[in-house]
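Colleague: Please find the structures below.
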Structure I
Amino acid sequence: MLKVMKSKDDKKWVEVLNFNPLLIGYSFIKACCCRVDFEKSGKIVSFHKEKNRTDVYKDGKRINTFVYPKSMEELKILDKWI
């Protein structure tokens, strides 16, 4: 589990992810109102909880989209495809 501070305009809140990408080698980049971004191996991975999806970017272009992981086990499986 990972708690991330998110914000929009003057509002701030904490979003809880049911997984922790930092434990498997990801680096935190940023969080905004709609997503949380991490980097690993030259790729940026954007987790969109409300949209139930995970987008993978390389060189500024989206190269893949997956279902949002609901647990650390699901993230580990997803990580093999990223």
Structure II
Amino acid sequence: MITNVTVGQEIPKERWKTAAENVQKAAPYMAKLLVDLNGNDKEQGRQDAEDFMSDITLAVIALNAVAANPGMCRFIPIPGKGKL
């Protein structure tokens, strides 16, 4: 009987926390960019920025939740994907 199968790698708690901090730091700049990109429609830009910041809040909460128990979330790298 198989009782435990794991795939991928566990990322250390500190890395998840660093990712949460980095996302949180970059978010205000991205929100400002959304406002600026809307040019003529500043109200729509502000709404887009508010929606974005709400999404970022959820992402930071999720990253911190994974940091609290990193063994519950495993990372599976895909060769050739994610390269800049």
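No lab work stands behind these numbers, since they all come straight from the coordinates. Quick caveat: nothing in here was measured; it's all calculated off a predicted structure. Cβ atoms are built from the backbone, for glycine too; each structure is taken alone.
Colleague: Where does the value -22000 come from, among I, II, when helix-only ellipticity at 222 nm (-39500 (n - 2.57) for each DSSP H run of 4 or more, over all residues; to 500) is the thing being computed? Walk me through the numbers before you get to the answer.
Modeller: Working: I: -3500; II: -22000.
Attributed to the structure labelled II.
Colleague: Another one. Taking relative contact order in percent (Cα under 8 Å, 6 or more apart) as the quantity of interest, name the structure among I, II where it is greatest.
Modeller: Details: I: 20; II: 46.
When relative contact order in percent (Cα under 8 Å, 6 or more apart) is calculated for I, II, structure II comes out on top.
Colleague: Match the computed value 36, 27, 21 of Cα extents along the principal axes in Å to one of the structures I, II, and report its label. Working shown, then result.
Modeller: Details: I: 36, 27, 21; II: 63, 29, 23.
It was calculated from structure I.
Colleague: Here is a follow-up. Of the structures labelled I, II, one was used to calculate distance in nm of label points 7 Å out along Cα→Cβ at positions 7 and 63, giving 2.6. Name it.
Modeller: Details: I: 3.2; II: 2.6.
Attributed to the structure labelled II.
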